[in-house]
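Alright, structures below, take your time with them.
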Structure P
Amino acid sequence: MPGREERAVAMMDAGANCAQAVLGVFCRELGLEKGSALRISSGFGAGMGRRQEVCGAVTGAVMAIGLKYGSADPGDREAKETVYRLTRELMSRFQAEFGSCLCRELLGCDLQTDEGRKQYEEKGLGTEVCRPCVRGAVRFLEKIL
């Protein structure tokens with residue numbers, strides 16, 4: 001059976017965005033049905049709706065951290081601090097490896113424009129940038145969870 005990194009990339013090859021791919025390979029063990037995970041994470045791809053803010057691979061991983069260590073009690077300070085600490089750790093590792101946690105900086109093109117999406121395709125950025133970022137987020141998350 002392929003590992004999580006390979007399964008996440010296969011999900012992207014099948015049409016999932018980066019956030020869906022990362023959360024999707026952890027959802028069952030975290031108690032979230034896969035269809036729900038894919039719906040919840042659907043707007044986070046391409047840095048949240050192609051706004052190119054925080055990379056979807058990172059946001060998918062942060063959602064997984066919340067599912068594992070978060071609390072349904074808003075007053076649970078210990079859980080909140082744990083989630084914040086692990087989120088910072090994940091983001092620090094991601095930034096150290098990829099140079100940024102921001103989609104726009106990782107890709108260097110504007111996905112909100114036709115020209116930017118054309119550059120994304122022509123330069124193979126999905127293969128060259130997005131898939132390695134998804135692999136990295138999954139790898140870092142495996143160490144945290």
Structure Q
Amino acid sequence: MNSYPPVAFYFQLSFSGVSGSVDAIFKEVSGLSMEMGVEEITEGDTNSFKHRVPTSAKFSNLVLKRGLVSKDSEIIFWCLKTLNGNLEDAIETKNIAITLLDENGNPLKSWSFANAWPVKWMTSNLNSINDELVIESLEFAYSYFEVIKTI
């Protein structure tokens with residue numbers, strides 16, 4: 001039996017062209033949002049009335065967080081190649097899919113992010129006093145996203 005609402009901690013990620021399963025393990029995903037832009041148009045000579053009309057959709061960047069992985073990570077290699085590049089070479093984009101799973105591992109909802117590319121890589125603060133894992137954050141811009149499965 002499916003529980004409602006679903007739990008947010010059970011999800012799966014995949015990157016087009018990336019084969020390592022460890023590379024797709026993240027502890028947190030954020031930035032699943034879109035909003036419709038709005039433009040205000042003043043009518044005639046008066047500023048007392050404005051028409052509000054829709055413009056194009058705006059998307060937040062997708063942010064993925066996980067424990068710091070080895071230097072052999074395909075995803076980190078792609079991110080660093082893009083971020084260290086001088087834009088003379090074309091930026092390689094990948095499609096990213098996120099799937100929310102139920103307690104039995106069955107897909108509940110999936111989101112597909114088209115033409116994603118890395119725009120930011122960072123690690124958590126290094127502090128010799130605290131006994132904490134080093135967390136790396138990867139931030140991606142993309143062309144658009146869509147829901148590809150809903151139960």
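Here, each number is a calculation from the coordinates, and none is a lab measurement. Fair warning: this is a prediction, and the values are worked out from it, not measured in the lab. Cβ atoms are built from the backbone, for glycine too; each structure is taken alone.
Out of P, Q, which structure matches 17.1 when mean count of other Cβ atoms within 10 Å over residues 60-67 is calculated?
Details: P: 23.8; Q: 17.1.
Value 17.1 for mean count of other Cβ atoms within 10 Å over residues 60-67 corresponds to Q out of P, Q.
Given a computed value of 13.6 for mean count of other Cβ atoms within 10 Å over residues 76-83, which structure among P, Q does it belong to? Before the final figure, lay out the partial values.
Working: P: 13.6; Q: 16.2.
The read-out was computed on structure P.
Which of P, Q yields 0.65 for FRET efficiency 1/(1 + (r/R0)^6) of positions 28 and 124 (r between Cβ atoms, R0 = 35 Å, to 0.05), as computed?
This figure was derived from P.
Of the structures labelled P, Q, which one yields -2000 when helix-only ellipticity at 222 nm (-39500 (n - 2.57) for each DSSP H run of 4 or more, over all residues; to 500) is computed from its coordinates?
Q
Name the one structure among P, Q that P(r) over Cα pairs in 5 Å bins from 0, in percent of 2, 11, 20, 24, 20, 13, 7, 3, 1, 0 was derived from.
Values: P: 2, 11, 20, 24, 20, 13, 7, 3, 1, 0; Q: 2, 8, 14, 17, 15, 13, 10, 7, 5, 4, 3, 1, 0.
Answer by label: P.
State the single structure among P, Q that was used to calculate distance in nm of label points 7 Å out along Cα→Cβ at positions 68 and 92, giving 2.4.
This figure was derived from Q.
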